[in-house]
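What follows is a set of structures to go through.
Just so it is clear, none of the values below were taken in a lab; they were calculated from the coordinates. Everything quoted here is computed from the prediction, not taken from an experiment. Cβ atoms are built from the backbone, for glycine too; each structure is taken alone.
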Structure 1
Amino acid sequence: MAEQLSPKRILVLGATSGIAEATMRHLVTPGAQFCLVGRNEAKLAAVASDLRTRGAAEAFTYVMDLDRTDQHVPMLEGAVKQLGALDLAFLAHGVLGDQLAAQVSYEEAAKVFHTNFLSSVSLITWLANYFEQQRRGTLAVISSVAGERGRKSLYVYGASKAALTAFLSGVRNRIDRSGAHVLTIKPGVIATKMTAGLKPGPLTATADAAGKGIAAAIRSRKDVAYIPGYWAAIMLVIRAIPESIFKRTDIG
């Protein structure tokens, strides 16, 4: 059995998302320290308090809009200074966007790409170099199964996640030999505030189930994790459908 990791110094970017909160509850161990980054100061304080109650030694908070790429470097340097070093950086920052608006407006589509891809590239680039130089540590990033096949109902979001998945694959290939680890997380539909506008289906999972699966993937050093795991089989089938047939489907 592979050695199970237990990260103690954890940076969480987009720490107030439903999946991030659930994952942290499954990662917290006695003595763990967190640096939580997000826009909502009150929500960050509540998450930090919950983690301390669950046994964390400390939970620092950093209020900022992660779309502000010009602020990334001082924030990341500050997180390392507060924690002493990083064992894990967990990127849960992203938006679903408005597909109907984005398919008729470049500006709307660009907003989705900026948040889900470009701002993530800024964070990942700095963190990948940090972990490569440190020769250890895990960079775990939430992408999506939506990035594996373009669908008419969600293709702007899906395309931004496809770009993110490809970027992470390249970063993994580059830094893996150093001892650093890159995990691409591909959730299906998870019941969170972000997906509240989507019609729930039989495959919708709870945030807690997603968090448990992500924490397990981090500890076992997986390269790619489908959350929940049954999405690996589902996407295998969907990827195999010929485009001549797929273009006529109404897969949601």
Structure 2
Amino acid sequence: MHLTDYGSGTAILWIHGFPLSSRVFEKQLAIEGVRHLMPDLPGFGRTPPAAVEGIDGYARLVLDELDRAKLDRAVLAGLSMGGYILFGIARIAPERIQGAILIDTRETPDTADAKKGRYETIEKVKKNGIGAVVDSMLPKMLTKSAPPELVDEAESIMSSSSVDGVTTALKAMAERPDSTALLRMIRVPSLIVVGSDDTITPPSDAARMATALPDARTMIIPGAAHLSNMEQADVFNQAVVTDLLARL
């Protein structure tokens, strides 16, 4: 996978969501004293498509990046689908997790209706391309008051996704396991971040996860939707420094 490796200090590996790329974390490069590792998942950003078997398959690819970077452990930050992948790493290799940042995500699997919808979307994407996915998801990514240039940036990131990357990820998300019981096993400092206006993974999801994680703090960011780390980057970055890194 293409990997941005920037800075030095405590390692944070940032796992992007769907249908995005590592560009979604560019504003987090302002966090100092951190070695930022930002991979593009297969079929997204600058990584070509590849066969991936389920969420745990993505998790193994991310673990490979830790190996390439010669890191035994790192803070893992997962946005939306990236959070699902973080849970996959917790299933496979919990000893590699130094800390966890769960960004606008949830631990529960798809409902039957949501799963059905993902497979219907796969067929639409195969037939018509990713335009419909971008059009349906973009309005949910940011608040209505987001600056036009931020909306354009989010659209550009989403539009860079490939058909194969999108369909592979949709299937993996549809079939992902329930990670509810896993939360109690993540016994490292954790930060749960959610935009106050996130309708995809709302603050109620964050509150539910917080009750199960042994060492979690929650930050609800006003004036942000699903891409809280982009829309309110300064608030998000400060939370990472004071509410997560300070506890390691």
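Where does the value 2.0 come from, among 1, 2, when distance in nm of label points 7 Å out along Cα→Cβ at positions 20 and 188 is the thing being computed?
Among 1, 2, the structure yielding 2.0 for distance in nm of label points 7 Å out along Cα→Cβ at positions 20 and 188 is 2.
Can you rank 1, 2 by distance in nm of label points 7 Å out along Cα→Cβ at positions 76 and 148 and just name the one with the largest value?
2
Where is distance in nm of label points 7 Å out along Cα→Cβ at positions 12 and 116 largest, in which of 1, 2?
The structure with the largest value is 2.
One of 1, 2 was used to compute Cα extents along the principal axes in Å, and the answer was 53, 42, 34. Which one was it?
It traces back to 1.
Here mean count of other Cβ atoms within 10 Å over residues 92-99 was calculated and came to 15.8; which of the structures 1, 2 was it taken from?
2
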